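Trainee: Below, each structure is written out as structure tokens.
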Structure P
Amino acid sequence: MPSDQIQWFPGHMAKTRRLIAENMKAVDIVFELLDARIPYSSQNPEIAKLTSTKPRLTLLSKSSLADKEISEEWKKYFSSSGRECIFYDVRTGEGIDKIAPACRRLCAEKLARDAAKGMNRPLCAMIVGIPNVGKSSLINRLAADKKAKVENRPGVTKNLQWVKTLIGIDLLDMPGVLWPKFDERRVGENLAMTGAIKDEITDIESLACALYERLMDICPEKLCDRYKISAGEVSELENWEAVELIGRRRGFLVSGGEVNFERTAKMLVDEFRSGAIGRITLERPRG
């Protein structure tokens, strides 16, 4: 589990915060990427202030991994607060065709001013979000020339780059940025569970136990079905004992018949992240 003592704000993230502020004048709109499975936890509380001078379009990535009904709740939540949002997925193509029209709606005044001056420049958008939220994947999906390096781990993009797209919008990619301190432990857990925080600085075994507890609370049927366990047989077990049982059912044994707990923990976290357990959203709108 992420420790409260871990330094979450390394130098390159402080630099990104400065870069966002310094480059605001160069863009017309901000694309704020959130993870559809954790819309609240993946929302950097500093972004609204840093980008307040520009229209903001909220894009929720990895929608095919999120629970459909809860995503509808989030759509209503964002709409009620006056924010335009799009749930999208680069693998399925869901929502991709909605991005350009929404961008032009939010920039209608700027486009009208340009048209009055006889100008026809492409809109410029800054992409911001936490590490591993899917910025590079979205850029590559939209790009006319594939340039953004995509890798399924946090912190890959380190330098600024402009990318031309097939939808008439130039994109300015920003490195992922977390924030100095999580006021809620649950936020840190959610970020670790979805891969926004590097596994190297988390206790994967404790994280798997926390994930197991969360899934048993949110979607016990999906969890039990995936790992061939019943709610009855795990009802009296500690979280670590239940995770161990999952490992035993999977045959993750070492010499002496002991369960390879580390392997089991990694498997549980990886299968949640990949959607193998099912479409799961870890949090609902508040209030």
Structure Q
Amino acid sequence: MKKIIRFLLILLLIILLLVIYARYEGTNGLITKEYKIETADISNSFDGIKIVHFSDLHYKRIINKDRTKEIVDEINLINPDIVIFTGDLIDKDFDVSDEDIENLTLLLNNINSKYGKYAIIGNHDYVRDDDILNDIYNNSSFVLLKNSYDIIYGDNNDRLFIGGVDTYSYDKADIDKTMEYFEDNEDIDYKIILVHEPDYIDTITSKYNVNLVLAGHSHNGQINIPFIKEMFLPYGSNKYYENYYIVNDTPLYVSSGIGESRINFRLFNRPSINFYRINKITD
């Protein structure tokens, strides 16, 4: 009987320590996950291009002004050519003041990039006033893509396509509208698609040939314990939630995110940003 009680006390202590760790240590810090992408499709002038991808800030839940500044500083250390944010800027359960909006706008504006900064809508963003998000992104030099696209121009008229899909969680995603450019043109070889919910990649790749899909939403499972983490996966990331997949020959990278959703815990899954370097290969 004493052995059973001792075992239960030790187990309870371990669980308590894990909870404390997940709340206070697991949600802190920032790591950079670096990926090398090799392709024959990238144009010569974009060979070696550096892309920083971050997602799911969930500002106001745990992430505040000081934490955001640390993230911005880390991004700028990489000296990226393109910066991409794949949704959920402000947590839907929290109101933001004018001061919050001003701070967030200033911090995002301080992110540097050579070619541009791009953002898409996440499910937490959808429930917020459009004017707030539009003002934040417009005043911080981010291009907000909502079932739309932008074209980045390099040397010798080389071009890079970036399309952003609206949130799948509220049935707003429209890859056909995002890809309208290719109804009359086929002159861009490398196509990057941004989507918040990674499960939407099945729809994307069933209709179009794209070179790279970047997503967020799943946080790769905030509680990263087999069988348990699946319980916390949000709709739209039940099939694809890990860091990396190949779907119909298309690479999909899913950010583990910066902030937390629903619960203020992270276990064995530190906040992170993704850094991609795309290199051209020749036959």
Structure R
Amino acid sequence: MKFWQALSFEDSDQLIDLARVCEEVGFEGVHIADHLVGPEVVNSKYPYSEDGSPSFVALTEHPECFSVISAMAAVTTRLRFTTSIYIAPMRHPVHLAKAAGTAAVLSRGRFSLGAGVGWLREEFDVVGEDFGNRGRRFDEMIDVMRKLWTGETVEHHGEHYAFERINMLPAPPGGRVPIYGGGLSPRALERAGKRLDGWLSTGNSADEIETILNTLKGFREQAGREREPFEFIAAITDGHDRDLYCRLEELGVTGFGAWPLKFSSEPELGFEQKREALERFGEEVIAAF
């Protein structure tokens, strides 16, 4: 049974050392969250809380994901990495393909791109990207990036992006970077099931996870992808119950996510306290499973 630790919202200067600890205590991988800026005034509704308020504030640290992941990869040998969730339509797909492909190369294939369309309109406004068509652009971005990651000479002429014959090197291992989706909207789940390589949970009950699994299974069957590998990393809100985890694993969950340390313990922990919390999780949960 595989466990992932969310390292989102941590002090940036601790992330490399925290990654070392995560590998030492047995985590499969770590998540890093993405935001470019923290707008002082937010009118957009956060879709994963009951009152629409985000679980983070404008002054939360969000270091640039690919820089952090490359640095963490340099001091580890086994730990895997993903972004949860990278707001793809705020960027150009050629730039994103370059950054993600390089992270995959430097980590020797231990990186997967967790990406979605985002919810914070104010952040899109800062960089002048269209918020209204972000879903359609993301669908096309997937095609663009997968072409470029092959390392071959390719061209693209789509609705939103177009370029003549180019190549992008270095190509990631195997000529691909797995893309994981996120989000609970029907469109997000359909995209993940029909087109992507996995899905990441932001926190759901076991019953919700089972429903999501069945929904994704249906979309994968519609696309003829039911036999293809699919990563499903679930953050369970029901606690650490062995029988529950085993049942969900049998249904298709491939990994379980641990909450960010700022959410699961005191928000102002020092590094040594964080180390102790991770070691305790390794002893009480990872080793037990």
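No value in this document is a laboratory result; all are computed from the given coordinates. Not measured: the values here are computed from a predicted model. Cβ atoms are built from the backbone, for glycine too; each structure is taken alone.
Trainee: Out of P, Q, R, which has the highest value for mean count of other Cβ atoms within 10 Å over residues 41-48?
Mentor: Comparing P, Q, R, the top value of mean count of other Cβ atoms within 10 Å over residues 41-48 belongs to P.
Trainee: Oh, and also: Which of P, Q, R yields 0.9 for distance in nm of label points 7 Å out along Cα→Cβ at positions 65 and 97, as computed?
Mentor: Derived from the structure labelled Q.
Trainee: While we're looking at this one, here's another question. Tell me which structure, out of P, Q, R, gives 19.2 once mean count of other Cβ atoms within 10 Å over residues 25-32 is calculated.
Mentor: Here the read-out was taken from P.
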